[in-house]
Structure 1
Amino acid sequence: MKSAVETLNPTRVRLTVEVPFEELKDSLDAAYKKINEQVTVKGFRKGKIPARVIDQRFGRGAVLEEAVNDALPRFYTEAVNEGELNVLGQPEVDIKELKDGELLSFTAEVDIRPVIEIPDYSGIEVTVDAVDVSDEDIDKAVEDLRERFASTTPVERAAADGDVVTIDLEAKVDGEVLPDGVASDVQYTIGSGELLDGIDEAVTGLEAGGEATFTSQLKGGAAEGKDAEVTVKVTQVAARELPGLDDEFAQMASEFDTLEELRADSRKRLGDRKQYDQATQAQERVLDALLELAEVPIPEKLLEDEIRTRKHNLEHHQLGQMGLDLPKYLEIQGKTEEEFDQETKDQAVKGIKTQFILDELVNKEKLNVSQEELTEHLMRRAQSSGMSPDQFAQAVVEGNQVPMLVGEVARGKALAVVVESAKVTDTNGEVVDLSDDEDETDGVDAEAVETAAEPSGSAESAESAESAEDTDKAGKADAKNEG
């Protein structure tokens with residue numbers, strides 16, 4: 001077999017392959033055997049039909065087509081390896097010549113990973129939010145905790161702001177009660193804004209047994225977006241009582257004995273949370289700066305696939321779970337379809353560029369992923385997906401997604417290398433040292449990369465498509481006997 005590589009552009013090549021006919025012998029034998037198992041010829045036992053009879057009855061062309069389809073993936077893979085190509089996705093195969101007994105020649109156009117020159121990232125400087133925990137922050141955290149431990153006591157008076165009312169609701173559109181427009185014993189805190197617009201004004205001032213009617217635009221259900229006439233009946237009014245802000249509250253709501261200890265713990269927790277957010281922000285901004293410095297050609301077909309996958313995931317998974325379609329989503333977001341398409345394309349480009357350049361860094365820095373690092377990452381992914389670690393691990397193995405997880409961790413480590421060399425200062429002008437808590441920042445790294453890179457993993461999926469099965473699907477030959 002002879003092969004040659006022609007570079008069409010920085011992300012696409014054309015392979016030209018010539019195969020002497022004798023190298024098709026194994027595939028021809030396999031073709032005759034396969035046809036033998038599928039057909040019946042009177043006078044011959046099944047599986048024992050001579051090749052000359054198959055040629056006469058079914059045509060030599062059918063045999064050649066079967067043989068070429070069997071051989072193409074093998075010769076294509078050999079040509080890829082010979083050319084030391086890092087291919088992406090399925091090739092477009094074109095049989096140029098098939099002369100029985102003489103020669104098979106074909107071309108295969110396929111996307112490849114571009115050659116990327118890692119820029120000098122030692123001069124990257126970014127600014128992040130300062131980690132400031134104010135007394136007001138602590139007051140709010142403690143107040144939120146008090147809200148969680150609030151109690152309610154039924155009262156015989158008119159409902160007021162902050163009270164919890166138990167209500168029955170009935171919604172009508174055009175005078176007809178909606179099938180899903182009736183609800184009973186709904187508890188609602190006046191002023192929370194968690195139900196329909198206008199309900200606060202309707203129930204304020206009503207006592208138990210009181211009733212009011214108001215008009216509101218429905219936020220969900222079959223008549224979502226329509227104006228409905230809503231009747232609300234109050235069946236109970238209860239006053240909310242917050243626990244006292246004292247040591248007794250601290251003991252009830254936490255493991256601490258005093259309010260001072262509770263406030264100190266709140267300060268530490270808020271500080272840790274802000275440090276975590278600061279580290280994530282630093283990584284995201286350093287990554288953006290790195291992408292600005294790098295020249296990364298994007299394979300056109302890969303970009304098209306990535307945009308299509310992102311749209312599919314949004315429409316059929318995320319929006320589907322919320323009961324929305326794309327037009328309604330765009331209306332809520334206040335975006336036109338053109339703006340949405342451009343935003344999706346920009347995100348896809350950033351995702352592919354991120355994966356390409358960080359993978360190049362992984363190779364350049366010779367970064368490896370240990371079993372412990374992979375396990376820690378798997379545990380975090382399982383937690384974020386709402387699955388147990390065992391369930392998530394099983395799904396990963398069954399879906400052949402282990403290489404994808406390894407890639408995520410490796411890219412996280414590559415990003416950490418860039419972050420460590422960057423100058424990060426906060427809005428107070430203080431230099432931020434992100435290397436103090438190595439374990440924690442390692443945990444953020446892969447997640448930050450996941451946020452920036454494509455969730456569908458198109459580039460990784462495309463690389464695996466050089467397998468014989470994928471090549472076979474892409475390059476089925478319409479083989480004809482030309483000689």
Structure 2
Amino acid sequence: MGKLWGGRFTKATNKLVEEETASISFDQKLAAEDIKGSRAHVTMLATQGIVTEDERDQILDGLSRVEEKLKQGALTYSVANEDIHMNIEAFLIEEIGPVGGKLHTGRSRNDQVATDMHLYLREHTKQIITAVGEVQRALLQQAEKHVHTLIPGYTHLQRAQPVSFAHHLLAYFWMLDRDKQRFQDGLKRTNISPLGAGALAGTTFPIDRHQTARELEFDGVYANSMDAVSDRDFILEFLSAASIFMMHLSRMSEELVLWSSEEFSFIELDDSFCTGSSIMPQKKNPDVPELLRAKTGRVYGNLHGLLTVLKGLPLAYNKDMQEDKEGMFDTVETLEASLAMLAPMIETMQVKEQSMREAVNQDFSNATDIADYLVTKGTPFREAHEVIGSIVLYAIEKKKFLLDLTMEEYTSFHPLFEEDIYQVLKPEQVVRNRNSYGGTGQEQVASQLKEAASALMKE
């Protein structure tokens with residue numbers, strides 16, 4: 001069988017060109033979507049009287065047979081048929097004969113491939129949103145157990161102020177919540193139908209684009225046929241949201257790697273998410289978070305790659321757009337695989353509360369509270385800040401921490417110090433005092449946990 005478009009040509013396609021321009025090696029992933037779109041299209045053609053009801057039924061039956069073979073893995077794709085659309089049509093014609101060729105009436109591969117990608121990305125975006133929710137749920141469950149577990153909070157990776165470990169985990173919960181909102185918002189642009197736009201200018205047949213949109217559960221149709229076939233903004237939006245999401249996963253992964261080191265020893269990851277060394281038997285390597293951290297780069301690359309492909313394209317469709325699929329597929333698969341590992345890894349993570357507490361006791365992260373203490377007694381903040389700086393320097397030189405200093409040592413720096421300074425400096429009190437909205441105080445964290453649980457219930 002010759003190429004479905006070969007009538008105008010007098011020479012066969014150069015073998016190298018055929019292999020280079022064919023997309024079937026990767027766009028076969030759109031087979032189910034292609035069949036789904038074809039069902040809607042032929043149903044509409046019959047409604048409009050463009051094909052007969054008998055032809056519609058034959059084509060629908062043939063598509064069902066092709067779909068069954070697809071599910072069984074019994075389809076053998078041909079590079080000569082270039083892409084998933086022409087392969088599916090060829091399979092259909094093999095099943096039902098020449099009437100299968102009527103399926104393509106009133107459409108082009110340009111609007112067909114765009115429709116397939118809208119359908120594919122819509123479904124996988126929904127799956128990703130659900131999977132992000134599972135990671136949020138795992139973070140929430142760990143946070144609920146560790147409201148009173150204290151951990152050093154850091155800025156510049158230097159000890160800053162003690163915080164509730166639950167508060168730290170919830171920071172990632174809200175990052176992921178914004179990611180989920182970005183994916184959800186992107187669905188508004190993804191769930192629009194380009195089907196029926198033709199190659200670029202529409203068609204002379206009296207098709208009903210709104211019917212096929214309803215059949216495929218799209219929210220609407222593109223108002224402009226040229227825009228419909230050339231728009232890849234919806235993929236760019238997805239890749240952008242995916243890049244921000246992976247950046248958040250990378251930040252979380254970096255902390256999991258740090259926390260599981262001997263130097264921090266704040267957590268231990270379950271053995272099922274770690275590997276060992278081929279030469280050092282004592283090693284337990286946090287491979288999963290390391291891989292998640294690394295995979296961020298490939299998602300960034302997919303976004304930048306597609307932006308570069310599209311940046312100079314004139315309207316409407318161009319062969320360059322064949323490069324829109326592999327990065328999209330790779331990003332979807334990267335996110336889905338990453339999310340599948342992340343939720344159970346967080347759920348099974350062992351938190352070393354005692355190590356965290358010892359770290360909090362052995363630093364100067366309560367220094368700010370001494371300044372606040374003097375301010376409440378009438379000392380200007382700048383003066384209090386200078387006094388505390390001197391106290392910290394003195395304590396470092398004496399190899400002491402702030403709770404180790406005597407009352408005599410405190411009053412030598414400022415006469416307003418009293419015995420209650422020791423209560424103020426206790427890590428539990430330092431955390432408890434930060435009771436402003438969104439703060440790390442236990443009351444605020446408890447309120448935040450309820451808010452987070454409510455956010456998950458709204459899904």
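See the values below:
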read-out: Among 1, 2, structure where helix-only ellipticity at 222 nm (-39500 (n - 2.57) for each DSSP H run of 4 or more, over all residues; to 500) as derived comes to -20000; value: 2
read-out: semi-axes √(5λ) of the Cα gyration tensor in Å, for residues 97-256 alone from the coordinates reads 47, 14, 11; which among 1, 2; value: 2
read-out: With FRET efficiency 1/(1 + (r/R0)^6) of positions 25 and 305 (r between Cβ atoms, R0 = 41 Å, to 0.05) derived as 0.65, matching label from 1, 2; value: 1
read-out: At a computed 3.7 (distance in nm of label points 7 Å out along Cα→Cβ at positions 57 and 321), which of 1, 2; value: 2
read-out: Origin of the value 16, where relative contact order in percent (Cα under 8 Å, 6 or more apart) was derived from one of 1, 2; value: 2
read-out: Read-out mean projected area of the Cα convex hull in nm², computed value 35.5, structure in 1, 2; value: 1
read-out: Which entry (1, 2) yields the derived value 20.1 for mean count of other Cβ atoms within 10 Å over residues 169-176; value: 2
read-out: Structure responsible for 3.0, with distance in nm of label points 7 Å out along Cα→Cβ at positions 105 and 313 calculated and labels 1, 2 on offer; value: 2
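Every read-out reported here was derived from the displayed coordinates using simple, explicitly stated rules and does not represent laboratory data. Small disclaimer: the values here were computed from a predicted structure and weren't measured. Cβ atoms are built from the backbone, for glycine too; each structure is taken alone.
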